[in-house]
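Following are the structures in question.
Nothing in this text is a laboratory measurement; each read-out follows from the coordinates by a stated rule. Keep in mind that this is a model prediction, so the values were computed, not measured. Cβ atoms are built from the backbone, for glycine too; each structure is taken alone.
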Structure 1
């Protein structure tokens, strides 16, 4: 018995031609919608959280780390903020991907929740904006442009602050070496 199939108009997955609701994305296919919510859009959208994490971290870099003295280890704090941002966005993206039912699909270029976690954790600067784009295949808002902007501002802020910290360390080392030489010349 051969049943006719078609592709879902919302997610593109193959479904039975007589289906009233897509088994992959949950969209109503008969043109009706629920009164409470638009059923073609997933109820889980963590896009604002995904954007907020690097924004908050950038503010912490400029307003907290920049005010630290060298005895407070601003370099270590900066590294910790980078780690929290990368892992935080990877976890939130994986949670969202899991809730909307993302699966590995070569045609769409999407991955499972676990794969997104590792991709974002290991290649953040590339995979974070890519995830914000690819989520559109599951009825979520495409946040690619804002994601690229947020990522560039975060990475730029981190790089500027890291450079300033390293420059200050070099300056302190130079001053200490100069003092050491002066003490050595006085001792002779």
Structure 2
């Protein structure tokens, strides 16, 4: 059974293998902007990459302007890297319009087996523990697979903006006044 874990340097070769399958596709939830795949072939660079991703969950960690604290996780099964998932601890203006709280991707050879659906379900519990009670998820209008994953996890369609579908999933308790934090 696949599970979500923090990326660890021991996944170096499996991560490289899985990442190579994307061949130019967008890897939602992967993080690591500014790191080239060529650079990450080096085990020491990969260890630094992993440390940077894991530190990004800490509010005090330095980050680029416009970026928010994130928890980066991997979808793994029997020591095999299957995909990536990010939980953004808060929303800025861009994320509210287009990015959402959670992003994910599954390597092409592992798609269609329910990994992303299960990972998103697990991520909703983690988001709740991070204090996110109402989770925004987005997907491209034409991404039927992602739309299905979100809807299977209780996503309620709100609207579409500039080709992006927006869904909300209740992941926690209402605030004292009965409202949900967004």
* **Source structure (of 1, 2) for FRET efficiency 1/(1 + (r/R0)^6) of positions 65 and 145 (r between Cβ atoms, R0 = 30 Å, to 0.05), computed value 0.65** => 1
* **If helix-only ellipticity at 222 nm (-39500 (n - 2.57) for each DSSP H run of 4 or more, over all residues; to 500) is computed and equals -8000, the structure in 1, 2** => 2
* **For 1.26 (Rg/Rh (Cα atoms, Kirkwood Rh), calculated) the corresponding structure among 1, 2** => 1
* Structure fact -> If Cα extents along the principal axes in Å, for residues 25-120 alone is calculated for 1, 2, the one returning 65, 31, 16 is structure 1
